[in-house]
1. Suppose FRET efficiency 1/(1 + (r/R0)^6) of positions 126 and 174 (r between Cβ atoms, R0 = 30 Å, to 0.05) works out to 1.00; of I, II, which structure was it derived from?
2. Quick one: helix-only ellipticity at 222 nm (-39500 (n - 2.57) for each DSSP H run of 4 or more, over all residues; to 500) came out at -13500 when computed from one of I, II, so which one is it?
3. I, II: which one has semi-axes √(5λ) of the Cα gyration tensor in Å, as calculated, at 68, 16, 15?
4. Taking 3.9 as the value of distance in nm of label points 7 Å out along Cα→Cβ at positions 158 and 278 derived from one of the structures shown (I, II), identify that structure.
5. A value of 2.5 was computed for distance in nm of label points 7 Å out along Cα→Cβ at positions 22 and 222; which of I, II is the source structure?
6. Identify the structure, out of I, II, from whose coordinates distance in nm of label points 7 Å out along Cα→Cβ at positions 6 and 206 was calculated to give 4.1.
7. I, II: which one has distance in nm of label points 7 Å out along Cα→Cβ at positions 54 and 230, as calculated, at 7.7?
Structure I
Amino acid sequence: MTLEQLRIFVAVAEKQHVTRAANELNLTQSATSAAIAALEARYGIKLFDRVGRGIALTQTGKDFLVEARAVLTRARDATQVLNDLAGLKRGSLSIAASQTVGNYWLPSRIQAFHGAYPGIDLRLTIANTEQVAQAVLRGDADLGFVEGEIDADLVTRRIDGDRLILAVGARHPWASRTKVSAKDLPTTTWVLRERGSGTRSMFEAGLRQHGVKLTDLRIALELPSNEAVRSAVEAGEAATAISDLVGAPSIAARTLHRVKFDLPRRSFYILRHRERHVSRAEDALLRSLG
């Protein structure tokens, strides 16, 4: 059974005349009759009775007409969905982002995208960099946004990111200092993000530039979120390395103090699966980011 056969059947049923239905559909009378005969033969049923010079639906035909109309309606709806998807009037986009990107950099940008394309359903999940890469590899996320380079077979695009800063709480001895040197770093305790986070990986890379290894530091706590790290440092006498995006509100409120120490700027990375089709919604979001 094809949609074309259903359209012909419905037209004939509504006109109760083969020739008039054929004219409306721009078909020949023989093609129209053949479509009805094919349906009846395929299922061993009678859809129309010949009544004098006209035709009339059988009870089977009347019952089938209800379903045929419903199917054609759904087909029209499906066509409209495709048209809407092509025009970005509807659709969905699943995004996974590491914590700094997802909590501080991405929200304003996806809000602007939503304003431009309100019919696109955006779903955002937040994890660490390694978990985001795995979500894209599995197909659980259409796009990934991370703040560290990843070792995975994904298409990556580098974009401007943030800068790591060294910060301490207001009660820390360094709070009265403007800068520290590499030899000062092992003299305090540290609160850092967990292994696998982009922030930690970049801090470790920054330390190497100063001839310091992460194992040289006294790490008191490893915490799974930027907010937990920030709160712990504000409450105690430890140091940390965090994104300037994360630290800015606390520095402005003077609950954190930024200590001058050269740490690298870092790029953010957009991740995409190599073998997946780029949808129009994905393309529109990527173009909106410049």
Structure II
Amino acid sequence: MIKKYLNSKRETPHAAIFMSGSGSNAEKLLDSIADEENKSWNASMIFTDAPLRSRAAKIAEDYKIPYFALDILEFYRRRGETKVSLATEKGRKIREEWTDEARKILIPFKVDFGILAGFVPLTNITSDFPCLNVHPGDLTVEESGRRIFVGLHTVPIEMAILRNCRTLRSSVIIAQTYTGRGGEMDSGPILGISSPVEIGLGEAKFEDLKKIYESRPFQRPPGGYGDLLEEIARKNQENLKINGDWTVFPPAVKDFASGKFGYDEDNSLHYMIDGEWKKIKTVEYSRTGFSLIC
């Protein structure tokens, strides 16, 4: 028996959009439903953990959507911590307290699902309802049964570059809860991937970038490494956002909200097409349409 990932009693599901930065992905998602006569989903509210640096308030005003903020850095500071971290037991405890406060804000909106549109905190709000996230890497690629292109910041892009890949893809997943082990939130069902986006190295040579990687300190410095590899990865990540995220995220969210994704007793992914469920690996979305990958 196939069960839908989204079970909403509403004809049009309500989503909460979570964001921490510029919100360009949020804007693309909102634009994608602006002209729909019968909307596939409604944005019930926009929530940010970073009111001082994100554009959440402006986007909420522009699209006439309720806006709420819960500054996570200030939350940590009021509890004696100078930075947001999950590295200690106290840090994890504070994160759960912050998540509980966020839940109180969300209750009146009766959210059906969440959209993580550039949302930084590894919050376990993902255990309350499905949360869709777009990731800068092709999560269908595995090695010894493990996904390769996982991680935060520019890590997935750098890994693709260092493996001498020619293209990148964005992936839309159902984000998983975070318990302390890396890569967990990148382990969820892969609803969709973008069509391939070419990697550009400019004048840099692969061997030189490999040497830069090998000479890095073990731990990533605050703010990043600041080297050529990271610079090139950031440029590719921005290009991937435009040609990957914006290609796959809006249609994958629409299909999810429309109840087209389901799972069986083995947690295998299924897609509803022509009135029937079809077992798939994922869906590839392009600017011209989509294709099922089985």
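1. II
2. Values: I: -13500; II: -8500.
That value comes from structure I.
3. Source structure for this number: I.
4. Working: I: 1.9; II: 3.9.
Derived from II, not from the others.
5. Corresponding structure: II.
6. Values: I: 6.1; II: 4.1.
Structure II accounts for this read-out.
7. The correct label is I.
Every read-out reported here was derived from the displayed coordinates using simple, explicitly stated rules and does not represent laboratory data. None of these values were measured; they are calculated from a predicted model. Cβ atoms are built from the backbone, for glycine too; each structure is taken alone.
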